[in-house]
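Each structure below is given as structure tokens.
Values in this text are rule-based calculations from the coordinates and carry no lab data. Quick caveat: nothing in here was measured; it's all calculated off a predicted structure. Cβ atoms are built from the backbone, for glycine too; each structure is taken alone.
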Structure P
Amino acid sequence: MNHFKGIHHVTAITSSAEKNYEFFTYVLGMRLVKKTVNQDDIQTYHLFFADDTGSPGTDMTFFDFPGIPKGVHGTNEISKTSFRVPSDVALDYWVKRFDRLNVTHTGIKEQFGKKTLSFVDFDDQQYQLISDENNKGVASGVPWQNGPIPLEYAITGLGPIFVRIANFDYFKEMMEKVLLFKEIAQEESFHLFEVGEGGNGSQVVVEYNAVLPQARQGFGTVHHAAFRVEDRSVLEEWDQQMQSFGFQTSGFVDRYFFGSLYSRVAPQILFEFATDGPGFMGDEPYETLGEKLSLPPFFESKRDQIERLVRPINTVRSTIKFKKE
């Protein structure tokens with residue numbers, strides 16, 4: 001089997017695409033590289049925030065399902081998403097930035113030998129920044145060059161994803177035997193798994209917790225997390241791998257920007273396997289990524305209908321000169 005190349009993306013649910021755009025653009029300084037719709041629910045926006053060019057392993061994406069209730073954090077959920085920053089000093093910058101912008105955070109802590117800074121957004125979506133200082137393994141991306149964050153402090157990509165699970169023994173066996181991760185460290189109820197080249201871009205932190213009530217999905221929670229594979233042929237290998245262990249899969253799904261395969265690996269834990277390409281640069285120029293409503297070719301015939309269903313959101317940034325502060 002070809003091991004995963006790392007984390008591909010994390011997809012979460014927001015109560016407001018507009019607020020979500022403002023938070024990721026103006027607070028976190030991540031670049032909106034694609035404004036499209038949920039291909040399974042075309043009245044729902046799907047926003048992709050990533051590095052400067054939308055590299056695989058750098059994007060956090062959001063659905064805004066109309067009328068969905070607020071989610072409840074608990075056990076059996078993908079509980080937190082990490083973003084990589086270049087150094088420990090960068091975390092000091094972010095503490096000051098979060099204080100100035102009234103973003104709730106925990107202060108700088110350390111886990112598995114890495115400095116981290118946990119914070120939440122307006123939906124109580126759970127995040128952390130993690131320092132890449134002394135990190136080895138999967139390379140990160142390139143920060144948004146024209147964004148508001150000084151480049152030496154800016155977010156470059158995704159770090160470890162967190163899973164909180166009630167049946168840890170099962171989940172560990174699934175991670176190691178089926179998905180080919182290795183457990184490399186433990187701190188109290190937290191277990192660190194990694195795959196492939198390892199490092200911050202290729203790790204999953206699994207928290208054993210059988211005390212909290214069952215999580216309930218809604219806005220403020222993660223919908224699914226995805227892992228990187230090279231191409232469709234490797235994706236088909238993973239389809240066979242999952243089915244050989246008795247897991248149901250979606251089969252190949254063409255998402256246009258990448259190819260996908262989905263499988264629910266535990267209660268409420270949906271994992272996706274996604275190809276590195278074709279990527280986000282095919283239908284928009286670099287200068288104006290994410291500024292128009294981008295639709296895959298198989299939806300272009302429905303553009304008029306879709307544009308009536310989704311409200312306009314102004315995401316033009318190419319005319320804005322951001323002051324780095």
Structure Q
Amino acid sequence: MTEQRKTGWLRLAESDPIVRALDTLLRGAGQVMFQDSAWTGLFFLLGIIWGAWHEGIPEVAVGALIGLTIGTIAAYILAAPKEDIRKGLHGYNGILVGCALPTFFGSTLVCWVLVAAGSFFSTVIMLAVSRFLRTWKISAMTGPFVFTTWFILLASYNFAHFKIVGLPHPDLPVQPSDAMVALPGAEAMMQAILKGISQVFLIGNDVTGALFLVGLAGASLPAAIFAWCGSAVAVFTAYFLGASGGAVANGMYQFSAVLTAIGLGTTFYSPNWRVALYALLGTVFTVVVQGALNVALAPLGIPTLTFPFVIAAWLFLLPNIQFMPESHRSDSPSV
């Protein structure tokens with residue numbers, strides 16, 4: 001997209017309330033990976049729609065649109081700062097809730113009611129968590145999405161009208177029986193990396209991952225590079241530690257690492273060699289946290305979602321190490 005077209009779109013968004021609303025929603029989708037960009041959001045939505053259709057779960061795409069819209073509307077109702085709303089900072093948790101609940105509950109009336117309510121709740125939690133964390137100058141990340149979805153998933157085991165279709169069976173953790181014995185070939189490695197990127201939205205599809213990368217590159221080439229490298233580093237780390245080969249092939253050890261790599265490498269610090277090294281360490285740590293949370297949550301029968309990223313990002317930002325931070329404030333683009 002040329003600068004002229006960007007300017008034209010922004011001018012149109014300033015003058016037309018319908019276009020402005022669309023621009024806000026697209027930015028909310030883009031903020032899942034820290035991009036205040038309608039272009040990025042458009043490609044993220046295209047990737048979700050493609051992946052949901054290809055995987056035979058179109059309700060995930062519908063849930064994403066509902067969650068994004070209601071999460072943003074909730075911010076207006078709750079009188080959140082208008083600047084934050086325009087940046088999409090109150091839409092990204094809602095879109096993730098909208099992707100997650102149909103994945104685990106299918107298409108039922110209870111599910112759709114919870115998608116709407118959960119998206120609204122995620123904005124309430126976003127405001128609460130952001131206020132709490134402001135003291136330490138870190139942002140909520142995807143914590144509101146995780147907390148909202150965890151509460152709903154745990155509640156599903158207590159209510160008979162939930163239709164559970166995608167949750168892991170509660171069980172005691174055991175070491176993987178299909179641990180990776182060798183790195184995959186080039187084609188399989190490419191698919192694992194791309195699926196790791198697509199799994200940020202709970203979709204395991206390599207074409208979706210490629211569309212996400214295009215969306216990232218359109219707003220920030222460094223963000224696209226760090227996303228790719230973060231997923232690749234996670235694959236190597238998971239192989240070295242002996243993770244389940246099937247889980248790695250489906251991107252399950254990579255998606256939180258992707259967010260950590262983008263956040264530490266390009267969003268909260270200006271890229272340089274020290275920042276790249278710090279982001280690398282944070283990415284490796286995220287994979288370890290992923291494994292630890294897999295064990296901790298296995299008896300509860302709920303997934304980690306993006307909480308490994310949230311923990312790693314919070315811990316690696318709290319020291320406030322001086323790498324010439326570009327933005328290290330609670331009102332920054334905050335996945």
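Taking mean count of other Cβ atoms within 10 Å over residues 137-144 from the coordinates of each of P, Q, which one would give 21.2? Attributed to the structure labelled P. Figure out for me which of the structures P, Q the number 17.9, 53 belongs to, where Rg and Dmax of the Cα atoms in Å, for residues 73-208 alone was derived from the coordinates. Going label by label, the one that fits is Q.
If distance in nm of label points 7 Å out along Cα→Cβ at positions 121 and 297 comes out at 1.5 when worked out from the coordinates, which of P, Q was used? It was calculated from structure Q. Work out which structure the value -4000 belongs to, where helix-only ellipticity at 222 nm (-39500 (n - 2.57) for each DSSP H run of 4 or more, over all residues; to 500) was derived from one of P, Q. This figure was derived from P. Largest in relative contact order in percent (Cα under 8 Å, 6 or more apart) among the labelled structures P, Q is structure P.
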